1. Given that helix-only ellipticity at 222 nm (-39500 (n - 2.57) for each DSSP H run of 4 or more, over all residues; to 500), derived from a single structure, equals -21500, which label among 1, 2 identifies that structure?
2. Work out the source of 21 here, i.e. which of 1, 2 gives that when relative contact order in percent (Cα under 8 Å, 6 or more apart) is computed.
3. Just checking, which of 1, 2 has the largest value of Rg/Rh (Cα atoms, Kirkwood Rh), for residues 132-203 alone?
4. From 1, 2, which structure was distance in nm of label points 7 Å out along Cα→Cβ at positions 68 and 244 = 3.1 calculated on?
5. With semi-axes √(5λ) of the Cα gyration tensor in Å derived from the coordinates and found to be 29, 21, 21, which of 1, 2 does the value describe?
6. If distance in nm of label points 7 Å out along Cα→Cβ at positions 140 and 284 is calculated from each of 1, 2, which structure is the one that comes out at 5.1?
Structure 1
């Protein structure tokens, strides 16, 4: 009797291929099946995302009205973006909106989320979460229209000031060039506040309660707990919130278009709205494309470092 028969219990002629070969074939089949499932999404992404980006970059090097023949101008459109005060100012307006769209929701959202966490067992916490998240589900167009009424010369905000004896402060907030952009920023902060609160509450639910108990035993107060435990534990959520709100500020269009249409004058003109006017009203597709590429680079330049820091914190 051969040693193979003793070890396997089979005659030498019936020994089959080992499991590693079958496992490799199975992995290859699974890999192809996975690509087949992903293929529709990849095709959709390539056609409706990558292709428009490539075409936008291509158009940015031409002087084209969108209909007739185009003329190669090289980097002239990019030079005009930074030479033209109106175009350059729109970029500065978008950067200024970051203070409202990101700063207010993040800071105020942290404080509100910490307060809701402390009263999580009460009905007030449930009502607060629902009410504060409602602006996130309201269409931006509807939010812009509603706030236009609220901030008008005879709106609720000015009527409230008059009732409090502050009638001298009243003004057409969206019609005054000195207050129009901050007013738009307040609208954006109101819309994004609910999202930040929800993210922070989700992150706080994962914090070990033993950390707070240990802090109380050591004599830490509410403020010390917030800065020593809550904020460091929410680094990932803060990074996500800052990223989302920053992109919303730089790519803002709906709220500005509905509430001010870039006015008064160009006080609230932002790149998204400027691109729309250049491409569809002034028929300067090449210049609009160049501004769009500059905006895309600006977004990536601000967002990618935040994502990198978030990954390092996670590691």
Structure 2
């Protein structure tokens, strides 16, 4: 295996540098026409191909993704991989409310354990920050669950740098997950260096920018209204053309490694010293299998820099997020 296992923050959780994002496993509220059997197959394919981190969340199908991931992992040794999930969304009123209160997070962890049908969660993320809860108190609730052995590492997702610092007042935060890709590099300026200095792992989501960084799109693409991609800035001009031009520069490097553009881009993240685990999602088992092969692609320093240089336009653009955060 080309890429060694990584340790998550200050915890004793080990994972591979490549994980599997499972928003298309049971995430019927995010994607049209998902089938449960495809979702089960995705998870099993990941574990069978050496991927050792599964990343899910309550909001993917409102618990359905967790249930499917829980079913799929039954055929594997539970101690042979790490499992991450996320919570903070309260739908009890019918509307989505973000809640980081200790009581709510504690109840969410218990509910996730039931849906996943497991005794412990390796990484539990507060999925979004709320407006009212002092962040160190929210993390304190997770620290108590960690002491009880219900979770093994504490994560934050979609928190600003100021919120991360507040949440990490006691040094309990192990890992931060946020949007980062060659097309969305804003966090490389301040957040990611702070995490590195403080022994906090960074996990980028949307690393393939909703498929754009796989090199499969051209100028004639159109998405239906119910496809999440129709709302994403990366698919709008002039960003879209700039992205396609940068991707062309990755193709010859991919060719040198007999790899796809997607595998080469994933290898870039795995070589990036500020990144711990990269978690591309997938809709088909064949994509998971192909992504796993990225673990065998070793870029030279010169190739890493060439890819970096190709996307230099996106280092200065503060593009923010592909999609708006829930408020």
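1. Going label by label, the one that fits is 1.
2. Details: 1: 27; 2: 21.
Clearly, the read-out refers to 2.
3. Biggest value here belongs to 1.
4. 2
5. The read-out comes from structure 2.
6. Only one of 1, 2 returns 5.1 for distance in nm of label points 7 Å out along Cα→Cβ at positions 140 and 284, namely 2.
Any read-out appearing in this document is the output of simple, stated calculations on the displayed coordinates, not a laboratory observation. From a predicted model like this one, the values you see are computed outputs, not experimental measurements. Cβ atoms are built from the backbone, for glycine too; each structure is taken alone.
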